[in-house]
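There are structures below to look over.
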Structure I
Amino acid sequence: MMGNVTFKKGIHPPTNKEHTAALSIEKLPLPAQVVLPLGQHIGAPAEPLVKVGDEVATGQMIAEANGMVSVPLHASISGKVVAIEPRPHVCGHPVPAIVIESNGADRLSPDLKALENLEARSAAEIRDLMKAAGLVGMGGAAFPTHVKYCPPEGKQVDYVLLNGAECEPFLTCDHRLMVEKADDVLLGLQAFMKAVGAPQGVIGVEANKPDAIAALQKAAVGLPVTILPLQVKYPQGEEKMLIYAATRRVVPSGALPIEVGVIVNNVATAAAFGRYLRQGLPLIERIITVTGAGVKNPKNLLVRIGTLVEDVINYCGGFTEPPGRIIMGGPMTGPAVYRLDIPVMKGTSGLVVQTRAEVDEPHVLPCIRCGKCVGVCPYNLLPNLLGDYAEHEKLEEAEKYGVFDCRECGACAYICPSRRPLLQLIKNSKQQITAARKKG
């Protein structure tokens, strides 16, 4: 594998990272209250272990995993449980959540203890620890990490691949994490490798982050880990694109990375597990980037899970003007937040605040058959046809032409001169097909 590798096709949107790339991580003061949705991950929501009125400690398990594809939930502050009820959520409708009012003490649970001795732990024990930590994919997908490390019998894992590309515009939280917490990243990666017996670890980092590459290389000395510089291109961090860039292996249509001997995680997920092993702290906080022309003081912040968007924005000095849009995550794939009392969750990587001048009402034109969307689609699909099929509810045709191979990177919508909402159309058609399947 050579340096500065990449995948085929893709786009080059402005990175807009200059406002926060050099800013060290700041710790957000303890919030007065946190709202902890029971479903912060793909799979079954956690089941509450506490009731209203209970006093809880920081790091205490307050909800247990409900099945294999589920993870427990931990108190991110100490204090009193004041509600267990539906609360606003980024998905657009209220979901059940545990609400904790802080006592200001941040008292740690007495059950927390360091677990760093990897040599003495079996692969099964490491997988159990992943689940106990409440670990999920922190790049946005929030898939329970322990499930990835239970491959089907007979499947060999050759590489554990960490995504440090951070190709989404504006976001720099992973960049700062790699610079400032490289040891945690490497410890988490070593644990991931041992969990599946992988002989080789790879961390892919876009070449515009030389300080992160240098920090990881220093931390990886003597380890079977390669720090791989990648070309700066979107969506370089998408799972299948990263696998191709790093290994030249192609994940087949409809298959998972394990089919080509690879498991992929975000660097933040590895760092969170490394910290859990060192300190015993489960996933109760994460780094996010708060940026955009609509916020007064852009920052990279270490934030407790469950902190409300309003509290984060206020700490950054508030809005420069009434915002036009607030995006939870990056602008290419992140959803717009419809209110400020929505909590930061395990999969939240940032808040991008746009001004009203930046948010125009697109004048959508008919497709002009220019083929630009086809030329940039990294999945070798025909987004123009998929958009047409979705718009006219030709769902069988959409499925035939590979709509479920689309990973929703948004490159097609970005490049479209007619401003067609291709990503939204494709998402809608997937939802309609899935709903029809469920009905039988």
Structure II
Amino acid sequence: MYSVLIIEDNERLRQMLMDTLKSGSVEVDGVKTAEEGLDRVKEQGYDFILLDLRLPGMQGMDALQKIREIDSKAIVIIMTAYGTIDVAVEAMRLGAYDFLTKPFDTDHLLLMFKRAWKERKVEEENLLLKEVLKDKFGFDGILGKSQRIREVMTLAKKVATTDSTVLITGESGTGKELFARAIHQMSKRRNYPFVSINCAAIPRELLENELFGSEKGAYTGSVARKAGKFEVADKGTILLDEVGDLNLHLQAKILRVLERKEFERLGGTKVIKVDVRIITATNKNLLEEIQNSRFREDLYYRLAVFPIPLPSLRERKEDIPLLAEHFVIKYCSELKKSRKTTSSDTMEKLMQYNWPGNVRELENTIERAIILCNGPTIEPHHIWTTLRQEQKSPDTLREASLHGAKLAESELIRRALIATSGNKSKAARNLKVSYRVLLKKIKDYDIRIP
């Protein structure tokens, strides 16, 4: 149940809209001038306001601005018989949710209400969840209400107020750096630097210089003293991401920092003292790395004082709808696209997929879907570029060859269809196959082009 105010000077249209909306169990009021409408908004407030642009006295655009000043949460939909793109853009800029040109189908209006209401509830749920997490854990950037993610947040909250070293483990894309930042923000070091370095992204011969800095002349091209990440992070927190990729030489230097809180710059002899909290993260099994003599056992036990294992997205699938809707809102805003919702079929497909790339893959999938989707609803075919059906791994070379050929063929057809804007005849000519063969392949591979 929601409330609607109709500001429309045409009495017949106003009454028709009121009768239509009342039949749907909606609380409806109607007025004929903007001035009357503003008084009503001040008195009680409304969830939706249908506002005509051309009114006696104050005009709709002026009324829109005043409505936004009185109640910024009201969803305002503009109505006019004089619709132009310029007017629509201006109305949206001033805060209108959407724009209808008279005459319009009331079924379309009801669908617009339903879509806007759903988005309002998702936004409110996201804000509420963020506030709850911020109050309880300080994790306003982390979304999730599953038992697994709440357990992890509880662990992070407990260790954040200490200076203990933390080892965050989990698959790629699970949010290890996000948790490290949250722990820093909740700690007594929050007003000092948080420095992150990906140990796998920097060539090994340069990593020591990045971590510990160097003196002038330490190597060819070194023309000035350089402060390393540990020095920059003094009194704050340093995150060593992908710590399992450190070579044994650097592992020994990290161990010294942990034990003595000191190091020397590359090419220097001066001992530099630092007060820094160390958080590490990895997607590797460090115990296996120890068994294979690739990771120091003594360093492992110093790093793993407080381990936090992050669950994969497939282990907390109940969080997918909330995460997906959050990313839809985020990328509609960032990409300047109109508001969109996900269909039930789309959500079912998202729930069925196992997400090997975890939350990062889900976010990328939704961003791509927003780009592909031109209408108000994200359908399953908008996410074909990311989601691939899980198939049984081939057992023989022949099976592997056939499997690879099918994947290559499917991708080639998709590219051809995109290049021809979905024109199958042109795509068939470009691929040098008959139209009939192309149609069969499209059906066999379930290829859909938005």
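To which of I, II does the computed value 49 (percent of Cα pairs over 25 Å apart, for residues 96-215 alone) belong?
Numbers: I: 37; II: 49.
So the calculation was done on II.
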Ranked by FRET efficiency 1/(1 + (r/R0)^6) of positions 112 and 304 (r between Cβ atoms, R0 = 35 Å, to 0.05), the structure on top of I, II with the greatest value is I
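Determine which structure produced the value 2.8 for distance in nm of label points 7 Å out along Cα→Cβ at positions 56 and 160, calculated from the coordinates; the candidates are I, II. Intermediate values should be presented prior to the final figure.
Values: I: 2.8; II: 5.9.
That value comes from structure I.
Given 3.3 as the derived value for distance in nm of label points 7 Å out along Cα→Cβ at positions 200 and 224, which of the supplied structures I, II does it correspond to? List each step's numbers first, then the result.
Details: I: 1.1; II: 3.3.
This value belongs to structure II.
Hey, mean count of other Cβ atoms within 10 Å over residues 256-263 derived from one of I, II reads 19.4; which structure?
Working: I: 19.4; II: 14.4.
Value 19.4 for mean count of other Cβ atoms within 10 Å over residues 256-263 corresponds to I out of I, II.
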Value -7500 of helix-only ellipticity at 222 nm (-39500 (n - 2.57) for each DSSP H run of 4 or more, over all residues; to 500) was derived from the coordinates of, among I, II, structure I
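Given a computed value of -0.41, -0.52 for log10 I(q)/I(0) by the Debye sum over Cα atoms at q = 0.07, 0.08 Å⁻¹, for residues 176-431 alone, which structure among I, II does it belong to?
On the way: I: -0.30, -0.39; II: -0.41, -0.52.
This figure was derived from II.
For which of I, II does relative contact order in percent (Cα under 8 Å, 6 or more apart), calculated from the coordinates, equal 11?
Working: I: 18; II: 11.
Corresponding structure: II.
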Computing Kirkwood radius over Cα pairs in Å for each of I, II, the value 26.8 comes from structure II
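Only the coordinates and a few stated rules stand behind these numbers; no lab work does. Just so it is clear, the structure is predicted and the values come from calculations on it, not from any experiment. Cβ atoms are built from the backbone, for glycine too; each structure is taken alone.
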